[in-house]
Structure I
Amino acid sequence: MLTPTVKDRMQIENFKIFADLVETKSFSKAAKLNSITQSAVSQQARSMERNFKALMIDRSQKQFNLTREGQRIYEAAKEILHVYEKLESELQEMKKVISGTIRISTIYSIGLHELPPYIKKFLHDFPSVNVRVEYRRSNLVYEDILHNSVDFGLVAFPQRIRQIENIPFRNDTLVLIAHPQHPLAQVGDVDIKALAGHKFIGFDPDIPTRKAVDQIFRDYKLEITPVMEFDNIETVKRAVEIDHGVAIVPHATVVQEVKQGTLVAIGFKGKEFTRPLAILHRKGRVLTPAMKKFIEVLSAEQSSF
């Protein structure tokens with residue numbers, strides 16, 4: 001019989017809790033991932049140690065460390081979890097079931113301005129699937145993927161990380177935005193070098209789009225220091241709307257403001273700058289039928305919506 005028993009499920013859950021503990025190196029994070037208390041995680045680990053008659057966690061160290069036995073149990077737990085997830089996925093495919101919950105971690109600009117039409121289509125096509133979206137800074141999206149806190153991450157300018165699979169999503173066009181009365185808003189497309197001498201509003205230095213804009217300035221030998229720096233697209237737009245400066249942002253994030261006439265989006269003369277977006281998931285992760293369909297929807301052309 002292929003269907004797991006209640007006891008089997010409990011053992012699988014024990015292995016998952018332990019694997020989450022090892023990967024996050026945190027009892028509190030493992031507890032949050034599994035919707036249990038921190039004390040329950042600790043009790044679960046001690047119960048497994050009694051069951052295997054082996055010390056799994058080296059409690060003599062301040063930092064979280066596994067013993068040799070603990071490392072081997074973790075490796076076996078990952079193998080067991082992989083087989084179990086693969087079995088569940090195969091059974092769903094055999095039954096042609098598209099259901100479950102998909103957890104997404106995304107940066108604000110994608111989650112607020114790029115993702116909604118895709119999610120709308122996905123939920124229309126697959127109403128039995130729940131989609132949960134968390135808005136995070138870029139570095140935390142990668143952490144969420146590495147810790148298996150979410151199924152997918154969505155980021156701009158994706159980094160190459162050995163444990164993470166990158167699937168191209170789409171390319172944004174970067175545009176200059178300005179107040180409608182700003183001098184640069186009156187001339188149509190602008191030469192990138194025309195930004196010299198104008199107040200510039202940027203993202204925080206650790207944000208990938210900021211790093212890309214800084215590289216553009218270096219390529220064109222422009223020395224531009226932002227007069228303001230913000231950690232999210234919405235605040236950048238508000239600062240430009242009150243004419244505190246100009247900014248370079250993804251075009252998709254300002255469609256509404258341009259339509260309302262509170263901002264002007266300006267292209268760059270003779271050059272197009274783009275921002276690549278990617279879907280992330282942990283390498284080796286078993287993708288359920290619902291996850292596969294979600295990737296298919298995100299890989300479709302937006303014009304088809």
Structure II
Amino acid sequence: MTHGAAPTPAELVHLRPTDRAGALVAGQAIVLTTIALWFSVQPRWALWRFGQVLLTIALVQWFALLHECGHETLFRTKRFHAPLGYVAAFFSLIPFYNWKRVHGRHHKWTGWQDVDPTTAALVPRPLGRAERLLVNICWKFWIPLFAVLYRLNNFWNWPRLKELFVNPPERRRLAVDMIGLLATYGAVMALAGPALLFRTVGLALLATLVVEDLLLLSQHTHVPQQVSHGEAVRPFPAIEQEVFTRSLVVPRWLSALLLHIDAHELHHMYPFVPGYKLSAIVYDTENEIDCWTWIRRARALPGEVFLFQNRRETGADI
């Protein structure tokens with residue numbers, strides 16, 4: 001990357017998805033998951049632990065694939081996204097259609113903290129003693145509270161979804177996806193049994209939630225946002241959303257494996273560019289920070305401060 005003006009969307013029209021690239025990425029995730037599950041059912045502890053590490057990587061990769069399928073930027077052929085999206089949704093614990101609709105609202109309203117459905121819960125407000133204690137303990141001891149609440153509040157919270165989406169056919173689609181995914185999990189539980197299922201995916205799922213807790217919180221938390229206070233406001237154009245988000249710098253091989261989901265500023269500026277092509281954009285984003293530096297500095301703050309304040313108020317260089 002280099003300093004200078006951001007490219008215009010018109011200058012990046014060549015960075016479009018291809019079916020071949022999408023198939024390679026999807027195939028990689030399927031193969032990695034298959035290998036991880038094979039190791040995870042082995043009786044030897046060393047092989048099992050290795051399987052859990054691989055499965056953690058695979059589950060985060062499926063979350064990245066869910067993200068791409070929701071944007072329809074993995075394949076050139078649009079109809080390929082839904083089938084793979086439902087598979088990715090299964091591994092991500094998020095109904096696919098619900099993800100697609102809520103995440104679309106997120107991109108539309110990024111920058112307006114109280115209007116964006118995924119950041120509204122973090123609008124500054126007085127916290128009760130129990131709430132402060134819970135937030136601070138979970139943040140201090142790496143308990144992935146946010147990754148769990150992110151799923152429950154944004155994609156499984158039926159009353160809230162009904163408030164966000166009032167169109168009856170859309171509501172039915174949201175409900176069907178929720179019920180269908182719950183039924184699928186119930187069938188898997190019945191076929192595999194709780195003990196085998198817990199041994200096969202339990203530790204990897206916990207580790208995945210810990211990783212995604214950091215990933216999700218790194219994207220917008222503690223970055224100054226606008227608050228509408230209930231007034232009618234206009235969405236910020238995608239190219240102007242850089243200032244409201246943050247990117248983490250991770251090793252190149254890991255970024256490529258996860259479809260550059262860490263390059264969050266570029267993604268918000270150019271949401272039509274597939275994740276696997278974001279690295280081709282030559283631009284030095286404003287809020288980019290080394291992953292370990294961000295973790296160290298963010299973890300130095302109490303959870304209530306990190307979540308409900310921003311760097312203008314705290315002076316924290318994150």
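A short reminder: the numbers here are calculations on the coordinates, not readings from a lab. Computed from a predicted model, the values in this text were never measured in an experiment. Cβ atoms are built from the backbone, for glycine too; each structure is taken alone.
Laid out as a table, the results:
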quantity: At a computed 20.6 (Kirkwood radius over Cα pairs in Å), which of I, II; calculated: II
quantity: helix-only ellipticity at 222 nm (-39500 (n - 2.57) for each DSSP H run of 4 or more, over all residues; to 500) from the coordinates reads -19000; which among I, II; calculated: II
quantity: Computed 3.9 for distance in nm of label points 7 Å out along Cα→Cβ at positions 124 and 284 - originating structure among I, II; calculated: I
quantity: Answer label among I, II for the case where distance in nm of label points 7 Å out along Cα→Cβ at positions 140 and 164, calculated from the coordinates, equals 3.2; calculated: II
quantity: Given 1.3 for distance in nm of label points 7 Å out along Cα→Cβ at positions 236 and 268, calculated: source structure among I, II; calculated: I
quantity: Distance in nm of label points 7 Å out along Cα→Cβ at positions 108 and 252 from the coordinates reads 1.7; which among I, II; calculated: I
